[in-house]
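For reference, the structures are reproduced in the following blocks.
Here, each number is a calculation from the coordinates, and none is a lab measurement. Keep in mind that what you see is a predicted model, and the values were worked out from it rather than measured. Cβ atoms are built from the backbone, for glycine too; each structure is taken alone.
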Structure P
Amino acid sequence: MTTTPTDKVTLRKATVDDIPVIHRLAWQVFPLTYQDILSKEQSDYMMEWMYSPDNLRKQMTEEGHTYLLALADGDPVGYVSVQQEEPHVWHLQKIYVLPHCQGLHVGETLFHGAIAEIKRQHPEPCEMRLNVNRHNKALGFYQHMGMRKIAEGDFDIGDGYYMNDYIMGMEI
């Protein structure tokens, strides 16, 4: 692609009616993102854990996740999810962009949209955190966006699998 799609990218809050769209986008992005980092078995396990339609519905209706969809010319090209964890701490749970739109500022649009959504729900100063796999090339993106490493850990996600992450944070 030779043009930057952000000229035409809009964000909108996702609803439970968008679960099939998020599910489809996740299958287009997540396994490719982690193909050199995670085993296929762990990737498949994590896809079920995070992106099955039932789990997406639970995130949206019971766990307080707010999803935003990025649309380029009306077509979904990415998503972000935020969730309040503590009174003044929000977690950017997920941010993914279709491969053909990566590097074209869609991720920045989603990142800034996540901050705007947090500020809409929580106008007071707070911290936004996220977990990123220590081998994920997106680490540089998050640092470029102003986040800093505040911790690291190996988090048991069940079935003998771990997420080996940095925890990034920034004040907003």
Structure Q
Amino acid sequence: MPASGRVHDRAVLDALESFQPEQLEQIAWRVARKGRDPLRGAIANGRWNAIGEMEVLYTSFERDGALAEVGYRLSLEPVWPSKIEHQIHQLSIRADRALRIDELAQLEKLGVDVAKYQSFDYAATQAIAAAAHFLQFDALIVPSARHAATNLVLFLEHVQTPPELKSSEAVDWSKWRGRGRR
């Protein structure tokens, strides 16, 4: 991926340099459209990446967390998209230099307006991710904006051991919605 040309906030860089990188080997969950490679990252605009800056793989440590992230997006449509099929994938993840900022208070100290964390105002979180990527972290451990879960965002170009697909199954959105979800 080409360099973004982003000028990093020195205060954010200094703050992130004070965090100790973590190693982790863990199962994570990811929801993707049926037929899409579940190990392929995103370069589109998102909470933890700006368009074209880097390729990230969004996952959650909880199955319901992964479902909630995609389910929320689908719920924003005027009519629930009934023809789109998704699968939920269980992945084995290894990160050698993960950055844990999984509490809203930590994010607030890094410039995130936590009252708007669930909104689509991504500027502060994208700046944190870009700085973490610049500092060669290979993953972010962050709170989900859609569920009481912790998410794992992998910077694919920095991950030494690629994620491994363990299992996949179809998502039944009708059943998921019937349990009181959007």
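Quick check on the output: 16.1, 47 is Rg and Dmax of the Cα atoms in Å, derived from one of P, Q. Which one produced it? Show your work: numbers first, answer last.
Values: P: 15.3, 44; Q: 16.1, 47.
Answer for the origin of the read-out: Q.
In terms of mean count of other Cβ atoms within 10 Å over residues 63-70, which of structures P, Q is highest?
On the way: P: 19.1; Q: 21.6.
Structure Q comes out on top.
Taking relative contact order in percent (Cα under 8 Å, 6 or more apart) for each of P, Q, which is largest?
Numbers: P: 20; Q: 32.
Across P, Q, relative contact order in percent (Cα under 8 Å, 6 or more apart) peaks for Q.
If helix-only ellipticity at 222 nm (-39500 (n - 2.57) for each DSSP H run of 4 or more, over all residues; to 500) comes out at -10500 when worked out from the coordinates, which of P, Q was used?
Numbers: P: -10500; Q: -7000.
Traced to structure P.
Looking at mean count of other Cβ atoms within 10 Å over residues 55-62, point out which structure of P, Q has the largest value. Before the final figure, lay out each step's value.
On the way: P: 15.0; Q: 21.1.
By mean count of other Cβ atoms within 10 Å over residues 55-62, the leading structure of P, Q is Q.
Among the shown structures P, Q, from which was the value 11.1 of mean count of other Cβ atoms within 10 Å over residues 79-86 calculated?
Working: P: 19.2; Q: 11.1.
Checking each candidate, the match is Q.
If you work out distance in nm of label points 7 Å out along Cα→Cβ at positions 103 and 127 for P, Q, which one comes out largest?
Numbers: P: 3.4; Q: 2.2.
When distance in nm of label points 7 Å out along Cα→Cβ at positions 103 and 127 is calculated for P, Q, structure P comes out on top.
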